[in-house]
Every structure is written in structure tokens, then in C-alpha cells.
Structure P
Amino acid sequence: MDGTFLVILVIVVLVVNLVLSFIFKGTHKVDQGFGVNYYQLSYRRKMIRTLWMIPVCILVIGSLFLINMSTLEIVVISALLSATLIAQLIYTYVKWKGEADSE
């Protein structure tokens, strides 16, 4: 796999993420019931969805050991994945509490 493919993929994901966040900014957020679209969820629901990602993160990190990668690569990928998950969890918790205090 060429490095340019990875760069293009990251750029496409970031652009789609940016466009969707602008489209759903200021719309009514779903706090109960089933919500498929992440951008239409309230911060409380986003935090719950992030909590559900913890087992997925553990499975992904565990599956890295089955791939033929060096230990350093596994540690770096695991650290980045875990740090991103923890940062998202903290961010959504703080935003949820701020949203709850403003009501």
C-alpha cells in the first residue's frame, strides 16, 4: 500500500467529518431513542457511544498482535488509539456536564 493512498484517505475522512459537523450544527439533538447519526446525538449520548467503543478498542489492540508488525509499531498505534479514546471521553463528558449546567 502506497503512502499517498493513506494521505488521501485521511484527507477524505477529515473533509467528510468537517462537512457533516457544519451541516448538523445547531440542529435538534437526539437524547433518547435510537440515533444512527453521530452528529445528531446529544453530548450525553456521544459519551455513551464512546464508552461502547472501549471494548472495540481493546479488540483492535489485541488484533494488532496477530498482524506481522514490530513491537514498537504496536505500542505506538495502541498508545495513539488509547489516547484518542480517552481524550474523546473526557471531551464529551465535559461538554455534557456543561450542557446540563446550562439548562
Structure Q
Amino acid sequence: MYFPAAVWIENLRSGKYVQGFGFLHKTNLYCPIGVACETYIQIESDLNITKCVDDIYLYDGYSIHMPSKVRSWLRLQTSFTHDLELYNDIDKKSFTEISYIIEEYYEQT
């Protein structure tokens, strides 16, 4: 599997991140895309983070969507990142469930 994706999946399954909904990162809560941003920082370290009102963090100016830099790095289609938002924010799938969806995505590409 593509190395950055494997680390992202491992991070989702690690228990290190507490799941949140409706934002990438707020206080100590993350959505799966927020964990992807943290994974990018862990490996590449050049993503701009800004703390805003209500302890919501922006990654390269984004509070909800995956920054294009991270999406390209993970080799993801934009439509799949939107699906991840829905799995998390609407369907309320767990990080573990989402990690298996991501794993399946990489197996098919």
C-alpha cells in the first residue's frame, strides 16, 4: 500500500485521535480528513495551521474540506474526499469503519 495512506490508516486506528464531526480539527477532536492533515504534517511538516474562533483549526485555510496539497499527496480523487466527509459527518461511521473504506479505496486504485 502507498506509504502515506498506510500511516493515515494506522493513525485512524491508533486511538490517538478522538473523532469529531463538522470540522477538520476542533480542540482535541478530529474528522478523518483532519487526521489526514495531521498525518501529512507528521511526514512532510509543511502545512499551514491557523487556530480560529471556538478552537477550530484551519489547515491551509480549510476547516471542513481536505486541502489540495494533502489530497494530491494521498493520491485521492476529490469525489472520494467528499464521500469521506459524508461517512463521518452524516453517517457517523467510526474511524475504524472509515479506515476500512480507505483501505478498500487503495486496493481498487
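Starting from the value -15500: which structure in P, Q was helix-only ellipticity at 222 nm (-39500 (n - 2.57) for each DSSP H run of 4 or more, over all residues; to 500) calculated from? Of the options listed, only Q reproduces it.
Of the structures labelled P, Q, one was used to calculate Rg/Rh (Cα atoms, Kirkwood Rh), giving 0.92. Name it. Computed on structure Q.
Among P, Q, considering only mean count of other Cβ atoms within 10 Å over residues 23-30, which has the greatest calculated value? Don't skip to the end; give the middle numbers.
On the way: P: 11.2; Q: 19.4.
Once mean count of other Cβ atoms within 10 Å over residues 23-30 is worked out for each structure, Q has the highest.
FYI, it's all coordinate maths here, none of it is from the lab. Everything numeric in this text was worked out from a predicted model, so none of it was measured. Cβ atoms are built from the backbone, for glycine too; each structure is taken alone.
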